[in-house]
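What follows is a set of structures to go through.
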Structure I
Amino acid sequence: MTVAPPHIQEILDTLPRRPGVYLMKDAQGDVIYVGKAVNLRSRVRSYFQPGVLHQAHSKTARLVSQVADIEVIVVDSELEALLTEINLIKAHQPRYNVRLKDDKRYPYIKVHWADPFPKVTVTRRMVQDGSRYFGPYTNMRAVHQTLDVLRKAFPYLTCDRAITGQDERACLYYDIKLCNAPCIGAVSQEEYRAMIQGLMDFLRGRSTEIIKGLRSQMQEASDRLDFEQAARLRDQLRALEQISQRQKVVSATTINQDVIAFAREQGDACVQIFFIRSGKIIGREHYILEGTEEENPADIMAGFIKQFYDKAAEIPPEVLLPHEVEEAKVIEHWLRDKRGHKVVLKVPRRGQKRELVRLAAENAAETLGMLRAQWQADAHRQETALREIQEALGLEGPPNRIECYDVSNTQGTAISASRVVFVQGVPRRSEYRKFNIRSVQGHPDDYAAMREALDRRFRRWQESKQELQDLPGQHRDPTWGLLPDLLIVDGGKGQLGVAVEVLEQYGLLGQVPVAALAKQREELFVPDRDRSIVLPRRSQGLYLLQRIRDEAHRFAITQHRKRRLKRGLASQLDSIPGIGPARRRALLSAFGSVKAIREASEEELAAVPGIGPELAATIKSLL
């Protein structure tokens, strides 16, 4: 027997006895939990049993108390349910699921293998374009440091030249031995690709064979008195040995495996992975998890594995774990399909493999301890900063939610404004918003632009209140309904006056504290006070205000540049006779950019609706 509100009970009574995924939503319609089940009816109904609901302080009871709606997706198999669950957690980031903290796109090393002369770059996005990817990594700086060293051993291309081998001169990188200049024919395509293959082999952990081969080549060059080539190979060896020395041999075999363990303390969890290739630890990464409170170790491990390997560029044949995973078989099936070969999840009980898991767990605990100390220090600084701002501005309490607005334009064109939000001194990027200013055209008027941005912001606050009264649970962006503890505008008394007018218009003056931060002397202006407020130069409060103001400026100028670029691209097309707004949209929709339009053939251009052969020839000649 279940104990649930009538509208939830109706859903529970109609649930199918089939495999699938369920999404639990709160009153605002936000997805707060995603789960999968072999039998949807029995699994979802289990949440609403009396024993669960009476556990007042448990995580599950808190989840159930917030459920206002349940949506189910029926699938044909448990594997399909797993894939759907992974995609939905990635899309919604539900707060009651185990999930990667700050789940941004992690960096990968990308080898553009499909190109005749592959470049090596760093990217945050994997696409199916024939390239080879290595990662994901958590530290962008470490990625670039690794590539800086590898480039000395494998001098790969970084430029966008069309490589013909006929160029008269190479660039500076050839002179400083960071490129082997296929552009002038210094190496052939086959030689260049063989070098890049060596780089990829090294990234896969096959360093012993590569170093042995380079040492043999160096000896041969020395024997034939080619000392210049021998010196070049010597420098490459030193670079590779510099990285290789960091790699610890853990097995005499050539086994490839990942070792995963985690540690947690007071709701924080840190996962450590050792990447073992050809019997050596070639790297390690740590990831922070959220939503692990009260979760059992097996569920934490399963949640991480699904999210990590969904993005991993490489999956080894063996993954060592500290705990059995309940859904191990279906995860192995999924990993096998991704890898193309068998993958085994193993919990070692003794021997060297067990020791590796223990070592990973120790590293996870040490990393978590260091991070928690750093977070506590940061939290102390943030508390100090908010207290200093509260005292300086005479606020009733710490400004835990601060919104800051800035305007960016170039001679009155592409005017943009930004809203950034800091909660308890930390940026909340999911609540950043941008405004394309419409009321000011052709001339710079930062006051009018700021007025429009603030008017739109508080009009949406007003509308959100009405939506919650008329259509409870339907409002999709609740951030407009939250009022800041402190509103900051970038500028001086003039911008402050604009903010005061808008707050008066919406009856919020006195309810929402407001200040303007002027950059020249870093002084604060507040209403009804003739003299500015200047915080001590080294105060945490001033540092925080500067960071918030600079972040608003960065966000505004980024949007402004995007609009200018888009406008500039559009104007190139508009200058072509016969191209109006509709045809311009059709071309950009078909090709994505002016560069792609320029590179398209006349036949491809003519195939776009509304273009035709004659106009295609005109476009081709003028672009």
Structure II
Amino acid sequence: MDKENKEEYKKFFSEVYRHSLAHILAKSVMEIFGKENVQIAIGPQIADGLYYDFILPRTLTNEDFKTIEDKMHEIIKRRENWNVKELSREEALKEFADQKFKVELITDLPEGEKITVYYTGDDFEDLCRGPHVSNSQELMNVAFKVKSVSGAYWRGDEHRDQLQRIYVYAFENKQALSEHLKLIKEAMERDHKKLGPQLDLFMFDETAPGMPYWLPRGWRLYNALLDYWRSIHDIHGYQEISAPVINNKQLWVTSGHWGHYRNNMFLVPGFELDENGKRVYDDESNSTYAAKPMNCPNSINVYRRKLNSYKELPIRISQVDVIHRKEKSGELNGLFRVQEFRQDDAHLFVTEDQIASEIKDIMDIATEIYNTFGLTYRVELSTRPDDYMGDIEVWNNAEKALKDILDKTYGEGNYEINEGDGAFYGPKIDLQMKDCLGREWQMGTIQLDFQLPLNFDLKYVADDGSFKRPVMIHRAIFGSLERFIGILIENFKGLFPFWLSPFQVGIVPIMPEHNEYAKEVLETLRAAGIRAEADFSDHNMKAKIKDFHNNRDPFIVVLGNKEAENKTVAITARGNKKLNDVPLDEFIKMCQKLNKEHSLELFE
């Protein structure tokens, strides 16, 4: 089967077989608990199977999973026919009168919307657009397994009903399901939400949902990543700034974020005093402030602090300040989806004839950085969204400019066009990165913006003395550093490259009399820019080595009489490769080389 046919079958399997299996799941649960005791909500297909949301008479446990699976198999073996019927709104409301979520969905449908109901056998019906199988026997060879049950809010609103969501894996055969389960097991072993706290990298606290605490080891890793990022951007002529975390509402009104992004912003409402001197808060007050969800208006303020000449362009301003974006509680996911994070932002102010060269340079930076981590990416062009801001002709010009650049760089047709997914102020190039588990992440982004320079009336002095408006390029390579680090934790399974590891060398003095030489080695390594830690406790040598092994330090050096006398170290490298009688100065050179080359391996 060629690639195109595989994609078509994959789409068919998801839209028809997985979707139909969701109805089988709902019917099974109703038969187990009694139709009158179950409220069904929605049950879509997803990337590796399906889920369905319910209100049930009791909380499900893992012991229920086999019962549900057995009932699903039983229903499929009945070889029941599936029929579809179009109903009027009144008929549909009557049909689902005892199912409040279906009633709400029907009521919310636009006037004149086609309403279809699918019947599985004689005793189950569901409101659905389809498509579905014509008979349950078509699902006989589909391999499925109940994955989990979790809480979910109706329509994602924490103020609405809390439901039980049953997830089911579903694949075309047992082998495909087995392979997926192996992948899931691998993913669980790599899960950054487990490894991060285990390695003492970060933590969360209920007092600040979705806002990570970076612990000492994690913060060392974070800064190693930033040091690498800064070293590259220094070479490419970027100037790093830091700016306020909160700004007055008026800045966000001018930028357009107030109109397009307000619901995702943390606000500090302004207030007026009433006749009793009591504060009356109002989000619309001109004294309202907001925690910044993006850095671009801050960069604009820095650009317009003075009048710039064409000779100074391009001006490349980078920043990694903390930003905040308000998310629904159910959407938070470790470091992958947070409410506070740092983004490796940069905003470039360029002339129109500098656009192509600057975007090519950005792509070169992205390629260099991703290659360092052994990551690959593909390119998407995202075009004008429905809620776009500004003149449509400006948008057309911006989209054409990006298409021309991508055609020249990658060849026409060698990138994907994602219609309607651009930012509200301009089209963008997104870099979709693939991790070790085959998942894709939208990481880097390059956004061409003719609109914000217009909103803020930005200027530069052209070579003929006239005032012209610069073009603004928004770009990030890591995107959210928190999410990128989460991906790295899972990619490397916590076994980070030497140059990125929180501590690079763990020092083990065998006996207390070896502590003095261990302190000398520790100080020498640190002076050479190598992150080293030592265990001077009374624990025995094996316990000390085990601790450093659990911390996943790349090198563990053991120091005894011979090492102290000869000024050498005995090295156990990650993976248990051992090197004895290595002169300390040679070991330092080895470590410095690994740091300089940003190598993924400890040895060539």
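Since every read-out is calculated from the coordinates, none of them should be taken as a lab result. Here the structure is a predicted model, which means the values were calculated and not measured. Cβ atoms are built from the backbone, for glycine too; each structure is taken alone.
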Of the structures labelled I, II, which one yields -11000 when helix-only ellipticity at 222 nm (-39500 (n - 2.57) for each DSSP H run of 4 or more, over all residues; to 500) is computed from its coordinates? II
Taking mean projected area of the Cα convex hull in nm², for residues 262-301 alone from the coordinates of each of I, II, which one would give 3.1? I
Hey, P(r) over Cα pairs in 10 Å bins from 0, in percent, for residues 310-437 alone derived from one of I, II reads 10, 31, 41, 16, 1; which structure? II
Entry that produces 15.6 once mean count of other Cβ atoms within 10 Å over residues 542-549 is calculated, selected from I, II: II
Using distance in nm of label points 7 Å out along Cα→Cβ at positions 230 and 494 as the calculated read-out, with 2.9 as its value, let me know the right label among I, II. II
